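In what follows, structures are represented as structure tokens.
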Structure I
Amino acid sequence: MEVLEFDNLRLELDGALATLVLADPERLNALSMEMVDAIQAALLEVAKPRRGVRALMLTGDGRAFCAGANMMRRRTEAAGGKASSAGNAVESVFHPMIRRLRDVEVPVIAAVNGPCVGIGLAMTLLADYVIAADTAYFLVPFRNLASSPDSGLTWLLPRAIGPARARQLVMRAERLPAPDALAWGMINEVALAADFAEAARKVAQDFAAGPTIALGQMRSLFQQGAVNGFDAHLEAEARAVRKTSRTQDNAAAVRAFGSKEKVPFVGA
């Protein structure tokens, strides 16, 4: 395994699986602007073809996944040394990272090991599969800060759980325990905290061993489906089928169709 160290962030490269670990456990992995810059750099590394990454897992170090944005550790602007305003920080730092995470071309798995707050929840909602520890919870805290939400939460949440439940979480700032998030359809799986690391890695490894290009196209199509009209989406599906039909994995799967042979996907 190769480990790349960033500012309170680790990128663990283990064969086809990349694991992005938020690594500021003393602050419950709250994202400073420097950490967000580090996530951007790590995602660029993941995208390099020479890395051979076929799935990306997001998780947190310690007892939390992410406690939201770090309000106490903001980068200062060069001009005058004044702290960046919240609006400027959102527009110039946090939202570009969210867009880059959205645009990752391989399957993304969120392994929510503990509290998942604010922008941490936005990152989770951009994943294709979410597994959470039974002790984890989700929280949108902006009401308590007298602030408007950011990071796409008011776009992502209604599409994940419906507008009524999204308004409940956002406008009442209620904690949503992992078992309830599963019941609401916001996440895919809950595992016992004691077994969580092993369970999450098993899920991520399964994605990393899958037909990467097809899974990446599925990821893209689900994202496009939120904004496409039906005819436009049929065209997007046709383009994706053309792309996947040219892959080695598709050819191998078609040859094996109808047999009991297990196809060893290569991600190409």
Structure II
Amino acid sequence: MLDLITPVILTRNEAPNIGRTLERLWWAKRVVVLDSYSTDATRDIADAFPNVDFHQRAFDAHARQWNVAIHEIVFQENAWILALDADYQVSEELVQEMAKLRPDAGIVGYVARFRYCIGGRPLRGTLYPDKVVLFRRAHGRYIQDGHTQALTIEGRLGILRNPIDHDDRKPLSHWLGAQDHYMRLEADHLLTTPWGMLSWPDRLRRLYLVVPLLAFVHCLIFKRGFLDGRAGWYYACQRTLSELLLSLRLLERRLALDAEPPDALPHQRPPTRA
């Protein structure tokens, strides 16, 4: 099965992460990296790995970038795509599990769970969702979903037993800048999507400050973050701040609408000339 798998990674200034991620992909004959013209050492690091096929493309949207990577750069019809972020770490146990996979024709992909790490330390529980990361190239296509992308795929899905580590080592300043950008896009998505088409979590997010409070309690108490010490507190604060940024962007949009001057009343309009 490993011979059919092509790992695909999108990058943009991922020097703190990309080397650790590529080291775990030694088993792949070809690793496709599609870069959005990084200005740091991302390309130099990637070029040091002989199995990396490095490409660059100006970024326009996450979904478009992914579709170019899996449908234009990866061209093998029977290929399986292992879709990875630059901070996803694949363990040896997961590699061995993938090597033993013998999917029948009806299986089109596999869902993986994630173990979220702070500074390399895995947390007991987080809000990070399970994702389809391994799928048949011919059956998968990405669509834009708010600030990020969503994979559309039809068919039966299997489940991978071993998790992937999410271990982002970029500085907090980078995270803050990225979150502000993402939450602008997320606010646009929430306000332009009809209420009936929103998921229940997104409906709660439209209520402004409800989710930030829930996120803090959920991460720290229900996900047992308090048992992870400083790393657990850091994650809880990080998630709370992310949701607060979204609430601020939503409130900003509402205040802007409230500030728009009303149409002039009839008695305030200038008289028309004969």
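Derivation of every value follows stated rules applied to the coordinates shown; laboratory data play no part. Not measured: the values here are computed from a predicted model. Cβ atoms are built from the backbone, for glycine too; each structure is taken alone.
Quick one: mean count of other Cβ atoms within 10 Å over residues 85-92 came out at 13.8 when computed from one of I, II, so which one is it? This figure was derived from I. Computing Kirkwood radius over Cα pairs in Å, for residues 13-164 alone gives 16.4 for which of I, II? Considering all the candidates, the number was obtained from II. Once mean count of other Cβ atoms within 10 Å over residues 45-52 is evaluated on every structure in I, II, the highest one turns out to be II. A value of 3.4 was computed for distance in nm of label points 7 Å out along Cα→Cβ at positions 53 and 205; which of I, II is the source structure? So the calculation was done on II.
Can you tell which of I, II yields 2.1 when distance in nm of label points 7 Å out along Cα→Cβ at positions 125 and 157 is derived from it? For distance in nm of label points 7 Å out along Cα→Cβ at positions 125 and 157, the value 2.1 is produced by structure II.
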